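Structures follow.
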Structure I
Amino acid sequence: MIVERDKDLKRLNTLGLSAKAVWYAAPGSVKEVIELLSDTRFTALPKLVIGSGSNTLFCEDYNGLVVRPAIMDISISEISDKSLKLKVGAGVDWDKFVAYCVDRGWGGVENLSGIPGCVGASPVQNIGAYGSEAKDTIVLVDYIDICTLQQRRLTAPECHFGYRESIFKQELKGKTIITYVTFELALNPVVNTTYADVKERLKSAENPTLYDIRKAIIDIRKAKLPDPAEVGNAGSFFKNPIVEESFAEKLMESNPTLRLYPSSPGFTKIPAAWLIEQCGFKGVRELNVGVHKNHALVLLAYEGATGRELLEFAQKIKRTVKARFSIDIDMEVNVTASS
């Protein structure tokens, strides 16, 4: 394992923001993670765990150790007549993992095709799209406690999954390095075409397959979302707010174009993209940052943008939405700091 000093992070975050880490390492095994954390050079330093940097906003250089787990193995841990359990290394590219499953006819993650990031990030964010969430298939999460260096394991209920939420963003935030995630996948899957855009794409398919679902979703994402290789972005920058049903219904009375989505009993989900678009930000560019013309949830970092500039722009959007609709929209990206 190579430990690098003054590591340039520009190519390690999909926003393409310039930042440096005092120290950087990509451990390829549990043993290497423990060795890295045991190194006395790093004991007192702040530590930041990243995957592919698709959900990270660097506002400044990181005065500590950046760890990018590179555990890449995949193995079947259990199999039955109906399903199998697949133990996947945290460093495996998420979409390559989805393709791996679809190619073998294993169902459960195909609706999460095209999402950037690594497997290790999937339980942290409880990533979700097109009618599915990571929590639907995750059964176990293995991690190393950064303070004690002990290996730990949580079952899915212990992860406290919610909408874009988990224990790793709450009680365990900044305290763990996820090493493996175990998924339970169906051997005789039933495809999920409940999401409107997917249903429309597949209306001519009599019996859509996992591959059909995957291709449809990738095509939808490509049509809506920009390629980070062309312009820096982190996908969905804001979470969809969840509000009381009575509040949402009242809002709909004066806004007939608003579409609501079910949440927990008594609550409903409002599309943050709709709120941002109604406030006039869709397609807007201010100096080196802006909002994508096809999807108001996607903030863009053009060449020359700084993390501070993008954060201030995001806060401006938040304030405007709050002033007009009395709704708080929370950022989905992680703003990094080493102090």
Structure II
Amino acid sequence: MDRFLRRTTTLKDIARAAGYSVNTISRALRDKDDIAPDTVKAIKKIAAKMGYINNAAAVSLRLGHTNVIAVILGDISNPHFSIMMKEIEKRSRSAGYDSFLMNTNEDPEMERGAIQAALNKNVDGIIICPSQHDDSNIRYLIETGIPFVQISRHFDLPGAGYVICNDELGGYQATKYLLDKGHRDIVMLTGPSYISSARERRDGYHRALREQGVKYRSYMVRESSLTGCSGVIEKMLKEKLEFTAIFAFSDMLAWDAWTSLRKFGLRVPEDCSIVGFDNIQSRFSIPFRLTTISSYKAKMSTFAVESLLSVIVKTISPETTTLVIDTELVEGETVKRLGAGGDQ
């Protein structure tokens, strides 16, 4: 079996082939300015031809950093997270950092494992969207001393910075828009209450109702899992709950609600209006546009990287990496104006 093992090319091998000393080869491969550019180019060409692979682990031990950041997200099957990851990777690369993704499926144990895996890889920092079942994993991160930034959701803990959208404002904007269109019986299809963004969007929903003198009814707030709401919609219809509009926690839930309503013969927006959250359609061509709230995913992701890098190079302290980005309503085709009497 030994004949199938590939021998690693060493600096000595390259020195022998190029006719330079090992020291010259080493300095050329590290782009030291005391080596002539033409010599550097020639040596790198020979090294590449011989299949030389720079030992990143050895370099990181020598320099004390890896130029790698870990990104820990809840559910990469959700386009909201995949769009964010693309933007994080783009901004990281432009700053000279590699990034890699770990998915937690919103599971705190998987999240702890992802954090430990990132630490074992000696990453320079972590961007994390916390699962938020409790704050133990974020407290663990604080104790390790590794630079990190929370994105999209947050715990307010000393040393735990974050970059999020203004979820309370987004909830307010979505609800006010529906109210301005004549809706009064508005269901809020929310995520689990332990998630900070779900609580804050509900606060915005409540504020908009209060401002327009519409009574807040707790039974109009329905909690759903993050991955689907068909069971919730079916239960609402079996209860004969009266509603003319749904404000959904996310675009994914909005689309799922739309699909579920159609199964029961209800049309959007003719029978029920829907507003989502995240503006996922900004990156996709979708024939029927959802009215939604833009959370500015690209801006949030870019700022998260920039904040993390500032913590890594110690230009700012972790607790100052706090940024809240205002949201904006994006009009689509899923909200219908009601008459003065509430009839469609």
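Each value in this text was obtained by applying a stated rule to the coordinates, not by laboratory testing. Computed from a predicted structure; not experimentally measured. Cβ atoms are built from the backbone, for glycine too; each structure is taken alone.
Comparing mean count of other Cβ atoms within 10 Å over residues 45-52 across structures I, II, which is largest?
Going through I, II one by one, mean count of other Cβ atoms within 10 Å over residues 45-52 is largest in I.
When you work out mean count of other Cβ atoms within 10 Å over residues 69-76 for each of the structures I, II, which one comes out largest?
II
Using the calculated result -7000 for helix-only ellipticity at 222 nm (-39500 (n - 2.57) for each DSSP H run of 4 or more, over all residues; to 500), pick out the matching structure from I, II.
I
For semi-axes √(5λ) of the Cα gyration tensor in Å, the calculated result is 51, 20, 18, so let me know which of I, II that is.
Of the options listed, only II reproduces it.
Given a value of 0.00 for FRET efficiency 1/(1 + (r/R0)^6) of positions 149 and 253 (r between Cβ atoms, R0 = 30 Å, to 0.05), point me to the structure among I, II it was derived from.
Only one of I, II returns 0.00 for FRET efficiency 1/(1 + (r/R0)^6) of positions 149 and 253 (r between Cβ atoms, R0 = 30 Å, to 0.05), namely I.
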